[in-house]
Structure P
Amino acid sequence: MAINIKQLLAGARGENYDLHEKHVNPRFVKTLNTIGFDKCYTRAEGQYLWDINGQRYLDMLAGYGVFNVGRNNPEIRQTLIDFMEADYPSLVQLDAPLLSGLLAKELKQRMPNDLDYVYFTNSGTEGVETAIKFARCATKRSGIIHAKKSFHGLSNGSLSINGDETFREGFGPLLPDCVQVPFGDIEALEKALSRNDIAAFIVEPIQGKGVNIPPAGYLKQAQELCHLHKTLFIVDEIQSGMGRTGKFLAIEHENDIDPDMVILSKSLSGGFIPVGAVLTRKWIYNKVFSSMDRSVVHSSTFGQGNLAMAAGLASLDYIDEHKLMENATAMGNLLGNQLSELKDSYEFIKDIRWRGLMLAIEFGSPKSLKLKAAWALAHKLNKSLFPQAVTIPLLQDHNVLTQVAGHNVDIIKLIPPLMIDKTDVDYFVSSFKAVMESLHKFPGPCWEVISRIGKSSFPNSPDINHTFPTESNV
């Protein structure tokens with residue numbers, strides 16, 4: 001008898017954190033408990049989540065950008081149901097699957113340049129591993145250049161080109177001949193390329209960790225330098241692609257970008273099935289798969305699974321049919337402009353930047369002495385602590401799910417499902433404004449959050465509410 005999944009969910013309702021503490025990741029459970037993110041979500045639809053108590057939440061995180069087409073998208077789900085009811089074979093392995101051919105054709109048509117072949121993977125990091133292997137094989141060089149603050153995944157090869165040392169610590173030695181350059185610094189890139197031993201430069205058109213947007217013309221210049229030095233130009237569109245920025249690829253915000261490889265994943269299947277894709281040129285592919293003996297020299301068991309391919313086709317169709325890229329542009333501009341209007345009213349807001357629905361709210365040291373001292377003390381406790389004083393009350397007081405955009409940054413990233421509407425934008429802005437009002441008052445609830453987390457995570461740190469200088473002694 002088949003397992004009754006609904007009965008299983010109902011029977012274990014609310015046991016999420018006990019089970020994870022015992023069997024999965026107790027440290028992560030402690031982290032979620034500490035910051036108050038220990039919710040038990042039981043339903044999801046579009047841009048919303050519901051918890052065990054029936055409370056609705058606005059999801060401005062979208063599973064790290066997996067749910068561009070929204071959670072539990074009904075049209076993609078129906079496609080998968082229809083496919084399973086067809087009893088169609090999958091993963092025969094010694095065949096040429098129909099659906100992967102159809103999905104490859106659709107992806108190629110959406111590229112801004114001519115790319116010839118598509119290699120399917122299970123994830124973004126596996127796509128990056130594929131790109132590294134293809135680049136080294138095609139060029140017979142070993143060097144890979146990546147950018148500071150880059151994030152390309154956490155498997156061994158992609159970790160070697162991760163620009164955040166926090167993720168790399170303890171896992172070395174990693175791949176040799178990986179070179180890091182500052183993001184957006186064309187002179188540093190040229191110097192690194194001049195070694196003439198570089199197989200590829202891999203870059204996010206917009207960096208996920210911080211939503212860092214490069215200077216105008218940077219990608220075009222980087223591409224030209226790569227071609228000059230016979231180095232492959234690879235763009236990682238794992239988070240910025242699939243319509244996230246208002247274009248199918250973020251590189252389309254610049255003219256005449258002609259990458260040698262494009263890596264996609266995250267929202268390619270609408271969040272239903274893990275899947276990724278690497279699009280590349282014919283000559284590169286032919287260097288890797290150079291003979292019949294080498295026709296499967298690089299492969300992935302689940303890479304062309306038909307459920308993933310069906311979901312990918314349905315996801316592309318949904319983005320087109322429901323004009324999600326146009327909505328990403330409109331709602332991104334509405335949200336970005338409304339947030340920008342708050343900069344003059346709240347000292348902590350340093351910058352608002354966005355492309356479509358990939359937005360960053362960056363905080364900085366305020367001007368007034370009282371708040372400046374509070375800022376300094378919060379950062380003395382921990383460099384990543386301050387933005388939690390925004391994300392936590394957004395969730396606890398306003399039912400809005402957001403994330404801090406990396407380690408040691410004062411940035412909140414917003415990457416909601418692409419179907420959010422004006423009501424969602426207005427609600428987020430009003431909620432964020434209320435948190436800002438509280439944060440600009442000391443002492444207050446937001447500073448109590450910082451103090452509580454600081455004492456819990458760093459027991460030898462000072463209590464911010466006790467050590468903060470009062471108005472009388474500033």
Structure Q
Amino acid sequence: MLDSLKTIYYLNWLDWTVFALVLAATFTAALYGHFRRKDKAQPMTPLDYLLMGRQLTLPLFIATLVATWYGGIFGVNEITFNYGIYNFVTQGIFWYVAYLIFAFFIVDKIARYNSMTLPDLTAQLFGPKSAKVAALFTFLYMMPVAYILSLGLFLHMVFGISTLMGMIIGMLFTCFYTAWGGFRSVVFSDLIQFFVMCSAVLLVVLFSVSHFGGLDFLTTHLPSSHFTITGGNSWLNTLIWGFIALSTLIDPSFYQRCFAAKSPAIVKKGILISTLIWFCFDLCTTAGSLYARALLPNALPSQAYFFYAIQLLPAGLKGFFVAGILSIILSTLNSFLFIASNTLSFDLFRKQFSNVVFSNRIALFAVGTFSIVLAQLFHGSFKEIWLVLGSYFSACLLIPILMGYLYPGKISDTLFTWSSLLSAVAMTAWHLFPKPEVWEVLDPFYIGVLTSACILLIGRSNYEKISSRITSR
């Protein structure tokens with residue numbers, strides 16, 4: 001097998017036909033979602049545009065939730081290629097635990113509030129200043145940098161155009177069909193993408209086992225470190241992914257779909273079923289990437305899985321696989337684009353724009369452009385993009401919001417604001433300033449979490465002292 005190839009020369013007319021049909025079905029589903037809206041003669045309201053009028057059913061909830069979670073497929077392939085099952089631990093098991101915590105402990109709490117976005121919920125829990133801070137971190141976290149980069153890389157590998165040009169073309173296409181119908185377009189396009197992406201990764205595993213054998217083949221052709229939990233990384237580096245996975249408890253994508261569902265019962269059942277699907281999907285992507293590492297050891301880590309599958313699958317299924325990879329990317333890209341633009345137009349600058357729907361559509365293109373710039377600044381490293389953006393979001397917001405659930409009314413608007421902002425300052429300072437070599441292994445994320453927790457605990461302690469004095473009087 002070749003370590004690198006021009007994909008376009010490996011696809012025949014049948015592959016292109018299958019690919020075109022899947023792409024057409026996705027675009028048609030997005031339009032269908034828009035035209036299913038009731039009262040089409042009336043202007044679209046913010047509730048309908050942002051949350052589909054809170055009419056998300058169980059099948060649609062599962063499809064859009066699962067599909068949204070895997071846009072960084074090349075990043076997952078890269079981690080597996082370099083570190084083996086470490087990917088399944090850090091990008092799988094840690095997250096399953098977070099999903100279950102969300103289902104059993106968070107769903108009922110957020111159901112009490114009639115919120116539309118995570119910052120909107122934060123405003124109800126803490127106050128307006130906290131909402132702005134939450135909106136700022138949400139915006140940065142939801143910037144679809146890794147997914148626009150994935151789309152650019154995909155178009156580069158398939159058509160041979162530059163990654164930058166691929167990012168621009170892919171961003172414009174996604175923005176146009178997402179802006180058309182809002183969250184409805186996202187959900188109904190995700191429905192098609194869900195079935196295609198799951199089938200595509202399963203096909204790679206089935207053909208790999210059929211051609212090369214099972215676990216014995218992998219253990220023979222891969223380094224032993226690829227079958228260890230840490231994959232050669234430190235335990236601190238491994239555990240940080242566990243904390244980042246807890247960002248699910250405040251993840252805007254999760255919250256948007258929970259706010260859009262018809263009932264909390266649908267949300268709980270949907271998350272449990274989705275977790276089972278994610279488990280199966282992660283097994284397939286990890287296994288496929290391990291085969292790619294075994295057979296294409298000299299390929300670029302982020303591209304090996306794709307090139308391996310193109311050479312493995314027969315005609316027709318090659319096109320279906322290519323469509324599956326595109327579905328994986330687009331299903332996350334459109335959601336992140338949509339939520340980031342919502343945060344910009346609805347949460348940060350709502351007072352400046354009278355028409356939320358129109359301003360959101362404009363914001364989509366602004367977010368897409370900014371994401372392309374950030375992708376260039378991160379030099380195309382998926383791991384760095386996820387670690388940096390995910391670390392700041394989780395470290396600065398996770399502890400304050402969870403404490404707001406546990407101790408409602410005990411965290412003031414000002415205390416939330418200071419804990420989040422000073423956490424970000426502490427993380428940045430730890431990253432920039434020199435320190436003893438022994439402390440280099442301590443990631444800025446841990447500094448941010450510790451800063452946030454200390455400020456909140458001290459602030460809450462003072463609050464209780466003041467409250468007890470007032471009560472005693």
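Please treat every number below as a calculation from the coordinates, not as lab data. Since the model is a prediction, treat every value here as computed from it, not as a measurement. Cβ atoms are built from the backbone, for glycine too; each structure is taken alone.
Here mean count of other Cβ atoms within 10 Å over residues 19-26 was calculated and came to 11.6; which of the structures P, Q was it taken from? Don't skip to the answer; put the middle values down first.
Values: P: 11.6; Q: 17.2.
Label of the originating structure: P.
Taking relative contact order in percent (Cα under 8 Å, 6 or more apart) from the coordinates of each of P, Q, which one would give 18? Could you put the intermediate results ahead of the total?
Numbers: P: 18; Q: 31.
Clearly, the read-out refers to P.
In terms of FRET efficiency 1/(1 + (r/R0)^6) of positions 115 and 283 (r between Cβ atoms, R0 = 35 Å, to 0.05), the structure with the greatest value among P, Q is P.
If you rank structures P, Q by distance in nm of label points 7 Å out along Cα→Cβ at positions 179 and 291, which sits at the top with the largest value?
Values: P: 3.3; Q: 4.1.
Going through P, Q one by one, distance in nm of label points 7 Å out along Cα→Cβ at positions 179 and 291 peaks for structure Q.
One of P, Q was used to compute helix-only ellipticity at 222 nm (-39500 (n - 2.57) for each DSSP H run of 4 or more, over all residues; to 500), and the answer was -24000. Which one was it? Corresponding structure: Q.
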